[in-house]
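S.K.: These are the structures, in structure tokens.
All of the numbers you see were taken from the coordinates with simple rules; none came from a lab. Being a predicted model, the structure only gives us computed values, none of them experimental. Cβ atoms are built from the backbone, for glycine too; each structure is taken alone.
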Structure I
Amino acid sequence: MTASAQPGKQLSDNQLVIIGRRIWKALSVPLVSVLLALLIGAIILLISGAKPLEAYAALVKGAFGNAASFARTLEKATPLILGGLAVAFAFKAGLFNIGGQGQLLIGAIIAAYIGFAFEGLPMIIHLPLALLGGSLAGAAYAAIAGALKAYTGAHEVITTIMLNYIAINITDYLSNGPWKAEGIIARTPLVLETAVIPRIGGYPLGFGLACLMAVLTYYLLYYTTMGYAIRTTGLNAHAAQYAGIKVARIIVLTMAFSGFLAGMGGSIETLGVIGRFQPGFNIGLGFDGITIALLAKTNPLGVIPAAILVGAMQAGASQMQFDAGVRFQIIDIIQALILFFVSADLIVRKILGSSAVDEDKVTLSSGWGGG
């Protein structure tokens with residue numbers, strides 16, 4: 001009996017070892033990339049005359065030191081989760097959606113308009129309407145680039161960059177023109193109380209919505225026929241076409257859902273953080289999604305811890321500046337270093353050894369001519 005039970009136990013142990021190795025291979029490059037970035041950041045801090053340990057301790061304190069700090073970290077992480085999901089989702093279909101910033105801005109201002117203009121609605125209708133309206137606006141805006149890619153071959157990197165500039169000018173015009181609040185500052189009126197995303201125990205409800213979207217995105221990609229078609233298209237569009245998948249439709253739908261996620265990030269920022277749309281308050285959030293997606297290796301669930309990490313760095317930056325006398329730009333340098341080591345991971349692979357890391361690599365895009 002003992003002898004017969006032993007093989008089962010041994011098999012279980014082997015399975016745990018295999019699972020552990022798989023987890024390490026998946027996490028090794030992002031973790032080592034972060035550590036290398038922090039190490040080089042420490043050297044930069046030393047050169048600038050600061051004490052690295054004191055500076056990093058202040059950073060952690062500012063991000064997680066108390067309930068208010070932790071809530072601020074989650075608040076910073078929320079649009080980053082959705083921006084990262086937008087980029088990661090598009091990656092799965094072989095698309096590089098660099099237009100998250102524009103889609104986020106369009107979603108943010110449409111959510112603001114619905115939030116201040118639709119009076120008399122109860123919160124149970126008004127809040128979902130504003131959130132959904134902003135998200136759908138982001139989806140429609142991203143679908144333009146998807147349609148251009150699918151039916152004309154225009155590369156999504158070029159079209160989404162151009163659409164970013166158009167979105168900036170559209171939102172600047174609306175917030176300083178027909179939707180401008182009274183006063184000299186270019187911004188929309190405050191959204192009504194019925195459209196404000198509430199906090200629960202001091203923590204932003206928007207963070208929970210973002211995490212829910214990450215889970216739903218993961219389910220969509222890996223447990224639905226649609227997700228299979230998206231991933232097959234990303235691996236080989238020609239083979240997908242031969243297998244009967246309508247590649248053009250998949251490209252448009254993928255970009256639309258990617259824009260939906262980015263638009264939701266802008267909507268939550270408007271309805272749950274700023275309370276209105278104001279140009280300049282959302283700058284960079286869409287582009288940070290690229291960092292988040294690469295750090296998470298385009299895994300929708302991995303986007304959550306990656307966004308919390310970057311959100312913590314942003315939330316704790318002021319504390320580090322005040323306590324350790326460190327310039328705020330140091331945080332930007334560390335983020336840039338993380339992105340560098342994750343995207344140029346050959347350095348990390350050389351350090352760890354090829355057998356210790358996951359050999360799957362993120363392909364940013366198919367080619368410039370791209371079909």
Structure II
Amino acid sequence: MDFRDSPEDAAFRQEVRDFLRTELPHDLRAADDAILGVGIGEDERERDWLKTLAKRGWVAPAWPKAYGGAGLSVMQQFVFNEEMARAAAPRPNFLAIGLAGPTIIVHGTEEQKREHLSGILSGENFWCQGFSEPGAGSDLASLQTRAVEDGDDYIINGQKIWTSGAHRSQRMMLLARTEADAPKHKGISYFLLNMQSPGITVRPLTNMADTPSFNEVFFDNVRVPKSDMLGELNRGWYVATTTLDFERSGIINGVSLQRLVHELAAFVRERKDVRDDVGLESVRHELADRAIEAEISIVLSYRVVTMQTKGIVPNQEASITKLFGSELAQRIARTGVKLGGLYGQLRQGSPRAPLNGRLDALYRIAIGSTLAGGTSEIQRGVIAQRGLGMPRG
């Protein structure tokens with residue numbers, strides 16, 4: 001790996017930094033929960049930020065210019081994401097911009113591209129991801145939501161869960177089984193579902209951090225036109241792998257975690273009582289460990305993007321990056337609460353809460369980091385089988 005920017009990438013990095021310094025409102029900087037956030041439209045100012053990004057064509061920098069993107073190279077996309085993360089800039093509508101849009105560009109018909117891409121770029125249409133089910137999360141191919149052909153439509157029945165942003169979304173990337181007797185990976189189709197269709201019920205799920213970003217979604221004889229199937233019938237699994245391949249470097253999370261460590265160090269420097277309660281040497285050693293680990297997380301991301309620039313698809317490397325980063329998020333959260341002492345458990349609004357309750361919020365949010373985006377167990381399985389050549393257990 002070469003950690004130095006090329007002259008072109010260095011100039012682009014400076015351009016992004018200058019833009020963020022002058023255009024990003026300070027009060028719009030992402031909160032600590034951005035390590036798990038996807039920008040689901042809860043803050044109406046997100047749409048204004050999308051318009052600001054549009055001035056440079058940076059709403060969807062990875063998209064080809066023909067479809068409204070900036071057509072950035074792989075490394076430029078990495079630089080852009082890294083600088084956005086360092087500035088704590090929000091990533092509104094990320095599921096649509098980062099996942100749905102690119103998948104439609106790869107697999108969609110021209111009619112589907114015309115129908116959906118402009119609404120994603122404008123921020124008018126937010127998307128959610130209807131993949132996981134109560135009995136099919138880590139083993140996603142076991143999903144049981146059914147799509148039965150009926151004339152020009154398919155009729156959907158079933159349930160999805162952990163659907164981020166479903167309560168605010170206009171469209172869903174939906175996986176449903178269209179052939180019950182086929183091998184589990186080969187009887188699935190991918191739909192671009194209109195969330196206003198009759199028969200859809202969205203039930204919010206409040207997480208441990210009191211954030212209602214997740215949802216259960218129920219389908220009761222929901223009709224979806226055949227024209228909303230993305231890709232080929234019964235080949236939806238392979239379309240879904242395209243969705244899951246986008247933005248695999250993990251640089252956003254790595255930089256966010258590094259920023260949190262720096263903020264904890266600043267907090268300790270300002271608070272002699274914390275140093276006295278925990279012990280100066282103990283504080284130094286623990287924060288040093290977290291700082292080194294955060295740097296390792298970023299180096300792992302550089303490894304992934306280096307492979308991508310060479311045309312190599314990262315597999316176990318992406319799983320290593322995700323596994324290390326998600327477990328590091330929990331270690332940083334534990335360190336933060338420890339530094340806060342008994343007051344570290346207080347929530348936002350309490351007059352004695354350190355950092356206005358952010359330590360407590362970070363701790364509760366980080367609990368889910370080893371579940372979201374593929375559990376640690378799944379990541380270890382990928383590393384063992386594809387990285388080390390070990391047999392399935």
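S.K.: One of I, II was used to calculate helix-only ellipticity at 222 nm (-39500 (n - 2.57) for each DSSP H run of 4 or more, over all residues; to 500), giving -24500; which?
M.R.: Derived from the structure labelled I.
S.K.: Still on this model: If distance in nm of label points 7 Å out along Cα→Cβ at positions 251 and 323 is calculated from each of I, II, which structure is the one that comes out at 2.4?
M.R.: Here the read-out was taken from II.
S.K.: A further question follows. Work out the source of 0.97 here, i.e. which of I, II gives that when Rg/Rh (Cα atoms, Kirkwood Rh) is computed.
M.R.: Values: I: 1.01; II: 0.97.
Answer by label: II.
S.K.: Matching task: 14 is the computed value of relative contact order in percent (Cα under 8 Å, 6 or more apart). Pick the structure from I, II.
M.R.: Clearly, the read-out refers to II.
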